[in-house]
1. Quick check on the output: 11.1 is mean projected area of the Cα convex hull in nm², derived from one of 1, 2, 3. Which one produced it?
2. Rank structures 1, 2, 3 by distance in nm of label points 7 Å out along Cα→Cβ at positions 41 and 57 and report only the one at the top, that is, the highest.
3. The value -16500 for helix-only ellipticity at 222 nm (-39500 (n - 2.57) for each DSSP H run of 4 or more, over all residues; to 500) was derived from one model only; which of 1, 2, 3 is it?
Structure 1
Amino acid sequence: MAKFIKLNKTWWKYDEKTPIDKATILDSNMEALYNLDLTKPNTEIVEANDFADLDWNDTNVLNDRSPLGWLDRDGNFYGCAYNHHSQQARFVHHSDRRTLEKLGWIHISERRFSDNGVVADYCGDYKEGVIPTSAQLRYLTQHRSIACSSVYNAVANGNYAKEKIYESRIRREKQEKLESNQPNNN
């Protein structure tokens with residue numbers, strides 16, 4: 001078991017080799033803060049095996065009030081602070097960012113290179129027919145402040161990919177039917 005402290009809406013691991021009144025704490029990326037006094041009142045230290053075992057509610061990693069975060073396939077939104085999507089994937093969803101994207105989760109983040117705004121990025125696997133769900137589209141429609149061009153492109157491309165898959169299956173089935181109706185020349 002290790003000791004953890006929540007500071008500035010982030011969980012930190014207490015380096016027990018340092019004195020508690022001049023503590024060193026490490027974040028999940030092993031970046032350190034030095035010389036902190038953890039003996040102050042209202043300093044909560046908890047024990048856990050790993051960062052993944054901690055309660056991430058109301059932190060930078062999981063915060064309902066943030067407009068940024070992840071949108072799952074059922075249209076459930078999990079907010080996080082800017083640049084905390086990977087940590088949320090790891091510690092809250094016990095996955096990694098790329099896996100969530102391939103499964104069709106929508107990454108909602110700040111727009112780059114433009115005015116302040118929020119954008120929904122979709123990275124699902126169109127060839128596998130993974131496109132945004134109606135629940136995801138409903139959420140994004142209700143939150144019109146989110147730019148969704150990549151999501152709508154994913155729907156269009158996904159439908160096109162599904163159409164191609166369906167078309168190939170129909171051709172194959174027709175071919176198999178023709179072949180099964182051919183007389184055997186043995």
Structure 2
Amino acid sequence: MPNKPRPIVSIIIRRFRQELENDIMQSLRDLQKVAAKQPGYLGDQNHLSHDQGYCELVNVFAFDSDKNLKRWEASDERKKHLEILDAYPHETTNHIQFDELAPLLGPAPKTSKFEIVVILIFWIVLNGAVLGYLADFLLPATFPPFGRTVLLISINVMLISYIFLPWSSTMLTRLKVRFS
């Protein structure tokens with residue numbers, strides 16, 4: 001099975017004198033407009049802070065794959081806009097890339113097909129028995145058998161689909177994470 005492309009984040013931290021703030025921010029906006037037109041571009045975020053006469057700018061670009069980020073980094077348009085941005089004096093510039101973001105998102109449900117089938121069979125049997133007992137108790141004897149069957153199956157499907165299967169999958173994933 002081929003590897004799926006993973007999102008990648010590029011973080012650039014620049015520190016510069018406060019009097020350059022407007023010029024640098026305008027250059028950055030121009031750079032971001034060009035980046036927004038690139039294949040695989042997911043978005044960007046800026047954070048600007050001020051400290052003792054300096055500005056610190058954290059700029060985050062996100063692309064859908066390493067390949068598209070590298071294509072962006074090699075583009076002539078990016079190089080042209082970076083020349084303008086880098087022409088302003090900087091105290092420091094740091095560039096970091098993250099491509100394995102999945103661990104930051106927490107454990108994803110990793111329930112196998114076999115486990116889902118076992119969970120479904122369990123809930124179908126248990127809910128079927130409980131709902132059948134409740135139907136005997138609550139529905140009048142004159143209720144048509146076909147209508148009773150359709151009603152019980154519909155309720156069972158709704159309960160399993162929206163409550164029991166998601167809950168069971170989450171619990172199973174938590175148990176797997178805890179014991180792995």
Structure 3
Amino acid sequence: MDEWWKRVYWAPATFLGRLLYGFAAAAVLFAAALYVGSHRPWAALSLIGTSIVLEAQPAAVASVALGFHPLTGAVISILANLIPIPVLMLSFHQIVSHWHWAKAKVQRVQKWADKYGRYGVGILAPLSPFLGAYVCIAIGFGTGWKPLRTLLSTLVGMVLSVFLITYAGHWIAQVFSL
């Protein structure tokens with residue numbers, strides 16, 4: 001437990017502490033997403049809800065339909081999709097430690113994932129646009145990959161796909177509106 005990421009990841013010692021820490025981070029992400037879309041708050045709230053429930057890629061498509069600038073729509077979609085992730089990451093340990101059937105499954109998967117080491121987490125980047133950020137975070141936790149690498153790999157795939165969708169969607173909308 002001497003690695004820095006383990007000390008930061010497990011800083012709140014109790015489940016309630018982890019949960020409160022996760023909700024505080026989620027509130028900051030929600031406020032940031034709402035601030036970015038503050039020039040159209042109702043449309044931004046709609047986009048935030050879409051991103052939380054359906055993931056960032058459908059929200060990126062919705063941002064084009066709602067008339068957001070591609071950069072603004074992408075940033076709102078990304079920030080809103082990150083809202084549940086702190087709570088998920090900080091509560092996975094509690095779920096696995098109390099549910100014995102989950103613990104057995106995670107241990108079996110971790111044995112399989114050990115042979116791929118630190119480079120295996122890179123597979124989450126191309127998978128995150130298709131599976132979604134929440135599933136990729138769960139896969140990373142279940143395989144025992146480091147949380148920071150899991151989050152970064154998932155973010156790379158999500159951010160690239162969302163920017164591609166918003167800018168391509170905006171371009172296509174401009175072509176057909178001529």
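1. Source structure for this number: 3.
2. 3
3. Answer for the origin of the read-out: 2.
Values quoted throughout were computed directly from the atomic coordinates according to the rules given, and no laboratory measurement underlies them. The structure presented is a predicted model; accordingly, all values stated were derived computationally and were not measured. Cβ atoms are built from the backbone, for glycine too; each structure is taken alone.
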